[in-house]
1. Looking at distance in nm of label points 7 Å out along Cα→Cβ at positions 31 and 119, point out which structure of P, Q has the largest value.
2. Out of P, Q, which structure matches 2, 8, 10, 10, 9, 9, 15, 17, 12, 6, 2, 0, 0 when P(r) over Cα pairs in 5 Å bins from 0, in percent is calculated?
3. Suppose distance in nm of label points 7 Å out along Cα→Cβ at positions 39 and 127 works out to 4.1; of P, Q, which structure was it derived from?
4. For distance in nm of label points 7 Å out along Cα→Cβ at positions 63 and 79, which of P, Q scores largest?
5. Rank structures P, Q by distance in nm of label points 7 Å out along Cα→Cβ at positions 71 and 143 and report only the one at the top, that is, the highest.
6. With relative contact order in percent (Cα under 8 Å, 6 or more apart) coming out at 30, pick the structure among P, Q it was computed from.
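None of the figures in this text is laboratory data; all of them are computed from the coordinates on show. Model, not experiment: these values are computed from the prediction. Cβ atoms are built from the backbone, for glycine too; each structure is taken alone.
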Structure P
Amino acid sequence: MIKNILFTAVLIFVDRLSKVMAAKYLADGTVMTVIPYFLGLRYLENTGMAFSMLSGKTVFLAVITAAALIVMAYFLFVKNYGERFEHFCFILIFAGGVGNLIDRVFQGYVIDYFEFLFMDFAIFNVADVYVCVGVGLYAIYTFYTEFYKKENK
């Protein structure tokens, strides 16, 4: 369990550091290309959630996120629910939620800065990547294990 807590703390630290760096180097309107025609960096203050849904509903989003994170923390760190790979997925989701919750509570918005240059898509951050990767891996894991169980019956 200590490893899970330390891993979570490192993920949250990386997210916070990336947002501090984005605010320092991009908040003045600077736009940077990381991979030409693919990935750029552009500062955005998002008062909503994914794709700016519920913009301006910061308190509502913070309360819902905090409630979900409390439930996740209980099952992850107290009950030790799930297998090792599931813990990895849940920690990614949890750390991403905490990273964005910190922004909402202390700044009133989430700092986003990753931008796909080849399509019109949402601007996002490291915490968003954690959540998406965690959910995606967990979905794949769940489908695989359910398929495997059916094959063995």
Structure Q
Amino acid sequence: MRTKILQEKNVGGAVTVIFGLMSLYEAKRMYPYSKDFVTGDHAMPGVIGILLILLGMGLISEKVIENKKVDFPAGKTLMILISSIGVLFLYCLLIMLVGYVISTFIISILLIRIIGNYRWIFSMVTGAIITAVLYFIFIVLLKTPFPIGIFAF
């Protein structure tokens, strides 16, 4: 029987708090380079550090209700998991060959079809909407460079 201190939630919470403290230390170290308290390179590590500490403390203080048996996925669920992982690996290869836009469109259609088990037409419309929104956010607004592949758009 394990002691109460070495339970998974306590160890995970302690590790989370440690990472939160490290993130806060990095934010403190980067603060002199900022122009304001809210803006600058220190803001994101500070927010993440605070959240990690709060969530880690919540994990440590959470009550143990009861251990429920968790079964490893089998059958159709296992095939959905494996095929989703395969599609994401395909995305890694496809994005360099045909570019961001086309590969995101194809992969989003496949993932919606596999995971959601929707019809092809719904998957295509939803995939087009997802691709258009991501294109607008990352390429048009944020001007993030993505691989263009063999197609130049």
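1. Q
2. On the way: P: 2, 9, 16, 19, 18, 14, 11, 6, 3, 1, 0, 0; Q: 2, 8, 10, 10, 9, 9, 15, 17, 12, 6, 2, 0, 0.
Comparing all candidates, it corresponds to Q.
3. Values: P: 2.0; Q: 4.1.
The read-out comes from structure Q.
4. Details: P: 2.4; Q: 4.3.
Largest one: structure Q.
5. Details: P: 2.4; Q: 5.5.
Largest value of distance in nm of label points 7 Å out along Cα→Cβ at positions 71 and 143: Q.
6. Numbers: P: 30; Q: 19.
Going through each structure in turn, the value belongs to P.
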